[in-house]
Structure 1
Amino acid sequence: MKDIYQVIKNVHLSEKATLLQETNNEIVFNVDRKANKLEIKRAVEQLIGKKVEAVRTANCLGKQRRQRRADAGRTNHWKKAIVRLKQGESFDLV
């Protein structure tokens, strides 16, 4: 089992993530690309001390970037996890 700080990199803050937190009681995290749902669930429960109901994951591709010359590069691929907390649990990011 991986260390919880290797699984969860940081909290993903965006308008959609804020909306998910307010409406569905869900938190969005940037996680390790090799982490599975069970590792993410255990890490979140240990890190914030709340019960997790469900975990959804998505592999996000890095964006293509072009510098001044003609050669193109890209940003790194990353994985995000949308974690739904059980009914009655709440987590405030502020």
Structure 2
Amino acid sequence: MLPSAFTVPTGLAHWEVLLRARAIENLSAMIAPAQWGVHPNGRKTYGDSMIIDHWGQILARLPAGTGVVQANLDRDAQAERRRSFPSLEHRVL
């Protein structure tokens, strides 16, 4: 999970691409709730809550607003993809 409160300009430019990159580089799903709206001090935050799979595909998205985002994660596909990356065998735990 990666909650955030991006400003509008930064969120529009970077929120989706950073989330997709984190999912891909970790071969892990990302669940990303985001704050949105105008805050008491006048600051505006960007909020596209998303669920992204291990390959960077957006499975569900809620643009600014209040609501629920849900998606089915394919754990078998994730495990198979991880097995296909031999570099993961070189990890030191």
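No lab work stands behind these numbers, since they all come straight from the coordinates. Just so we're clear, the structure is a prediction, and the values are computed from it rather than from any experiment. Cβ atoms are built from the backbone, for glycine too; each structure is taken alone.
Work out the source of 24 here, i.e. which of 1, 2 gives that when relative contact order in percent (Cα under 8 Å, 6 or more apart) is computed. Label of the originating structure: 2.
When mean count of other Cβ atoms within 10 Å over residues 11-18 is calculated for each of the structures 1, 2, the largest result comes from 2. Each of structures 1, 2 was scored by distance in nm of label points 7 Å out along Cα→Cβ at positions 19 and 83; the highest score is held by 2. When mean count of other Cβ atoms within 10 Å over residues 43-50 is computed for each of 1, 2, which one produces 19.0? Of the options listed, only 2 reproduces it.
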